[in-house]
1. Among the shown structures 1, 2, from which was the value -24500 of helix-only ellipticity at 222 nm (-39500 (n - 2.57) for each DSSP H run of 4 or more, over all residues; to 500) calculated?
2. With relative contact order in percent (Cα under 8 Å, 6 or more apart) computed per structure, which member of 1, 2 shows the largest figure?
3. The value 20.8 for mean count of other Cβ atoms within 10 Å over residues 235-242 was derived from one model only; which of 1, 2 is it?
4. Could you tell me which structure in 1, 2 was used to calculate Cα Rg over 2.2 N^0.38 Å as 1.44?
5. If distance in nm of label points 7 Å out along Cα→Cβ at positions 75 and 315 is computed to be 4.9, which of 1, 2 is the source?
6. Out of 1, 2, which has the highest value for distance in nm of label points 7 Å out along Cα→Cβ at positions 59 and 299?
Structure 1
Amino acid sequence: MPTRKTVFIVDDNETNLQVAKQALNKDYKVITLISGEMMFNQLSRSSPDLILLDVEMPELDGYAVLRRLRDDPRYSHIPVIFLTARSDEASEIEGFKLGAVDFISKPFSIPTLLRRIETHLFNAASKHDLNIMVNEKTSQILALQSGLLSVVSNLIESRDFTTGGHVERTQGYLSILIDGMIAADIFPEERKSWNMEWLLPSAQLHDIGKIRISDLILNKRGKLTPQEFEIMKTHAEMGEEIIGHMEVKLSSSGKQEFLEYAKIFAGAHHEKWDGSGYPRGLTGEHIPLLGRILAIADVYDALTHVRSYKEAMPREQAAEIIYASSGTHFDPKLVDVFRAMENQFAELTINS
């Protein structure tokens with residue numbers, strides 16, 4: 001036997017409560033409450049499928065109750081039908097603006113009351129089922145997208161014989177730095193707009209431009225010549241260009257946040273705080289924040305792991321280089337974050 005839906009009836013008039021309860025008892029589990037405060041106390045113990053709410057009540061009127069409900073994510077989804085003796089259009093407009101799903105005039109018709117409740121419970125159930133379907137589809141898309149990003153990043157790494165695991169570790173360092181930024185409460189306005197489901201995976205594409213760099217340069221033993229280094233530096237702009245082509249191809253599907261993040265990572269992670277970086281020679285906070293964060297993660301990994309042109313450096317020495325580069329290569333505020341999170345960097349390096 002299906003579980004009966006729960007309906008709260010909130011009204012300061014005992015007669016109205018009893019009439020409504022008698023009408024609904026056969027089909028629903030009914031809880032009657034004589035004030036908004038009593039309703040909120042009851043919500044801490046049980047959540048209804050629908051609320052019938054009187055508009056005119058002492059202390060907290062129906063509008064105030066609805067505002068509190070809509071401001072609380074735990075209860076904002078519950079459909080609310082106003083019960084009211086008012087018949088003016090302004091009152092109804094105000095109620096709908098606040099999020100009421102319907103108005104029923106007092107004294108109410110029992111058949112009308114039952115039909116309205118049935119309709120809105122059906123609508124709420126349909127919306128819930130649709131949300132589940134959307135969430136499932138979103139999860140599938142995220143999994144597919146993450147898989148594709150992983151394949152592309154592995155393809156990039158497969159061409160560079162000495163950077164195995166670089167993409168995965170750099171993504172981990174990036175996550176640690178962002179956690180440190182949150183703890184230190186720096187750059188809150190920028191962070192507020194970030195979608196972490198897209199942001200962290202998109203960092204896997206930061207070196208995608210290396211696809212266009214010759215193997216002779218990419219895997220050269222020893223130091224690059226000035227001419228070879230100029231060619232290597234082009235991977236930042238090439239990465240932006242490749243991701244830009246992806247954006248054009250996918251433009252018909254709407255805005256692609258993960259590509260926007262990836263484009264910033266690709267183009268800005270070799271910029272330096274003092275303007276001596278590439279590809280644009282940006283300075284200070286003119287460098288996108290995501291590029292400034294990834295710069296630390298990328299350099300730390302390069303220092304602490306073998307490259308074709310050098311041996312791995314001890315973690316303590318790599319950290320000292322990052323400290324010494326505060327205000328020249330790196331954003332000083334982010335170096336402070338790195339200092340606070342250095343142990344987590346070291347732990348990830350040891351375990352990777």
Structure 2
Amino acid sequence: MRRRHGGIIAAGLIGVSLAAVFASIGVGSESISFAAAWRDWCAGRPLADAPELAILLQHRLPRTLAALLAGGGLALAGCVFQALLRNPLATPYTLGVASAGAFGAYAATVVMRSAGLALALWGFSAVQVCAFVFALLDVSLIYLMAVRRHHVSSSVLLLAGITLGMLSNAGMMLVRFLSDPGMLAMMERWLMGGVDVIGYEPVVTLAAGVLPCSAVLLLQAAKFDQLGFGAEVAQGRGVNVRRLQTTTFLLGSFLTAVIVSEVGPIGFVGLIVPHAVRSLTGSRHRLLMPLSFVAGGAFLCLCDIFARIVLPGETPIGIITAFLGGPFFLYLLLRRRFGDWET
């Protein structure tokens with residue numbers, strides 16, 4: 001792909017992302033006037049006396065930022081897992097990472113609330129720590145299979161991830177069975193996923209987990225390009241494949257765990273978005289990876305807009321991503337638009 005075409009595609013995706021951001025800020029159960037909110041902001045009025053500005057700053061903007069960070073992180077994680085395992089179905093969810101992280105977060109939430117505890121480690125809550133630990137256990141098993149037994153195919157690793165995801169789902173069902181019925185409604189809603197955050201504390205947590213991990217992964221883009229020719233060729237060209245595997249598995253797991261602990265398990269973003277972007281940009285990861293992050297954020301913003309307007313009240317965003325992502329993935333499957341994996 002010529003550089004000029006890549007620049008046009010990048011500009012187009014960034015434009016769509018900005019449009020999704022403004023639409024996400026403007027759509028909701030309450031109509032707001034940006035002009036009135038701007039006047040209140042310029043006048044320095046307190047939020048208690050400026051309801052439109054309060055809605056904008058305390059509800060719409062944090063929600064939009066959460067969607068951007070969560071969608072971008074999930075899309076980037078899916079992109080790097082697909083590149084590392086050379087499998088079009090590899091994502092944090094199909095590898096069981098998200099399910100394991102959700103199991104850890106779910107169990108920690110139930111235990112902490114039942115015991116009335118509020119523990120933290122290095123600024124992260126016990127829920128986030130448990131989500132990362134469980135996700136790390138899941139990915140460690142897959143990593144050991146990938147590194148210690150070089151003959152294991154990516155399809156076998158994918159099936160192992162699906163199996164671990166099923167075990168994590170079984171663990172969540174056990175926790176639900178043993179939990180106080182009064183907590184189940186809240187946890188069921190969390191399991192459906194949602195970026196309906198209030199305030200900036202969840203946004204700060206997402207940013208602290210997603211942005212550093214994403215930055216390090218984006219720096220590996222050139223190595224993923226070399227890995228596309230095979231591990232032996234990449235090794236011969238100076239790529240430390242073992243280190244790249246470790247970095248990708250660890251950062252992808254931590255990134256996914258932070259997202260899951262804050263917004264719940266939201267599927268299909270890491271599966272659909274990288275394929276959609278790849279069909280436009282080709283397989284150069286120096287372009288594919290950052291644009292997948294941008295497109296993932298825009299996609300989740302658009303899904304969140306649908307979640308607010310489809311049904312009275314609010315539809316869980318995980319339902320929206322499944323209804324939009326499932327048919328689109330089937331379309332890609334039938335058209336065989338898998339970039340690197342076409343035969």
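We did not get these values from a lab; they are worked out from the coordinates using the rules stated. The structure displayed is predicted, hence computed values, not measured ones. Cβ atoms are built from the backbone, for glycine too; each structure is taken alone.
1. 2
2. When relative contact order in percent (Cα under 8 Å, 6 or more apart) is computed for each of 1, 2, structure 2 gives the biggest number.
3. Considering all the candidates, the number was obtained from 1.
4. Of the structures listed, the value fits 1.
5. 1
6. 1
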